[in-house]
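Right after this note come the structures.
What follows is calculated from the coordinates using simple rules that are stated; it is not laboratory data. From a predicted model like this one, the values you see are computed outputs, not experimental measurements. Cβ atoms are built from the backbone, for glycine too; each structure is taken alone.
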Structure P
Amino acid sequence: MVEELKDRHALVCGGSEGIGKAAATALAHMGCTVTLLARDKERLLAVRDALPALSGQKHRCIVADMEDLMALKESVLDAVAKTGGFHVLLNNSGGPSAGPLIHEPIDKFESVFRQHVLSAQTLTQLLLDGMIASGYGRIINVISTSVKAPLPNLGVSNTVRGAMSSWAKTLAGEVAPWGITVNNVLPGATDTARLRNLIASKALKTGRTEEQVAQEMQEEIPLGRFAQPEEVAHAIAFLASPRAAYISGINLPVDGGRLKNL
């Protein structure tokens, strides 16, 4: 898929680490110019400077908090004015802390909903006209396998991820007449900082070691291991490419076979 995205521009949210960082790298290898968006300026700059520029791309950064919708809008509008717009939007943001649904406060739901669904809606509205004008648009959302099978002790995440999935499916139908596709990538257990935090939290609550908790999780996966961020990024890169022009409105699990349903 080398050079398939030459002269295309991607906005990669959560691009400072984990799946977002891996996706940015994969897209850049395909010739895409990448603008990274996250809160940590130092991490963003380090990732930007390490991105490949095989076609002479000039990668950029946006420092923004996805919960602050007004500031997010201003920052992205400025980037659109400077770059001429984006062809690929990767909606990707960190998941909320674990906890049973019955104990979660309302303000946590509001915060996470804003961080995921409302930020995605805001960014889509900002970038859609440019996608239509250029004749190329890919909106890809990194969500979770919980949209197919809710995960224990992740009540707020399960709720908001489900809302995000329904938002994407609805949007896919609305933008299809312009040839724009909208798809969700559903990572399973992936070796990221979030997974390590979840493992540490579960170990602390159960009195087991982190190694024992990790082993138990891996035994639930037919492939017997956690995913690497790059493996999820390959799916994202494909959906961003011209090869995926007839794929829209789907949930694509990248989970090593862990889901029991089709």
Structure Q
Amino acid sequence: MGTNIELPHPQWNCQLIIVLVEPQIEGNIGAVARCLRNFGLHELRILRHVGTFSEETRKRAKHAQSVLEDCKVFQDWDSCFDDVNLVIGTSGKREHGDKVFFRHFLLPAELGERLSQVDGKVAIVFGPEGMGLTQDELRSCDLMLTIPTWEGYPILNLSHTVAIVCYEWFQTLLPKVGNDRALPKTVHTERLLNPELKREIRRRSEEIANASDKREDQKISAADTLSRVILRGMPTDDEAHRLLGLLDEATKAMRDETD
């Protein structure tokens, strides 16, 4: 049966949003809603969905009907993430080697440690069952997240994936016992980057790549790599403004050199 006690939602420093992109199985939406409720979360967004929920979805959600009622539905990527400071894409399609593009993965346990002391909105994005996020969608994310499963069958069910991520996030509220949860902090974080500054970093990265003498396909890859490396460092607003100034100067210098 399970219980549903009316308690205030837990409070984190940052606001976590779970985003489902074009979910294919209605029951999974309900199961995901239940996962959020299980771990004290309540913000669910769905990208490219009709906006109404089937009886199967409602049944699978059980006591998490409030999550479905408050769920926001969007039809395009930009509007869904317009107010989000940090977008984290998930993928089970891990690539290997030094030259692959999507190789900078976080693990769920590390995610909570990195973001437990930051402010702003953080969206964790999950792709359609069986397909996952597209390459273009992954490029639009600031960080990548993967669950270390067995390589013989690495792709998890959608609701199971969300459950693992939400569980690890919830652990950041629990007191540490000795050093059991004392993971090393690999990034110094104070607050998350303003979404508009994030878009500016992407735009300026494209400008500096276009000013180079690389091939067109190489320019796209270079711009993606530059913006991703900068955003992975989670700069503050002040640091971002300084970086944008440097990118402008570098772009001008490269253009003057080719004129």
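Numbers below:
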item: Parent structure of the calculated result 2.6, given that distance in nm of label points 7 Å out along Cα→Cβ at positions 6 and 246 is the read-out and P, Q the choices; result: P
item: Distance in nm of label points 7 Å out along Cα→Cβ at positions 158 and 222 - structure with the largest value, from P, Q; result: Q
item: Label whose coordinates, when Rg and Dmax of the Cα atoms in Å is calculated, return 19.7, 72 (choices P, Q); result: Q
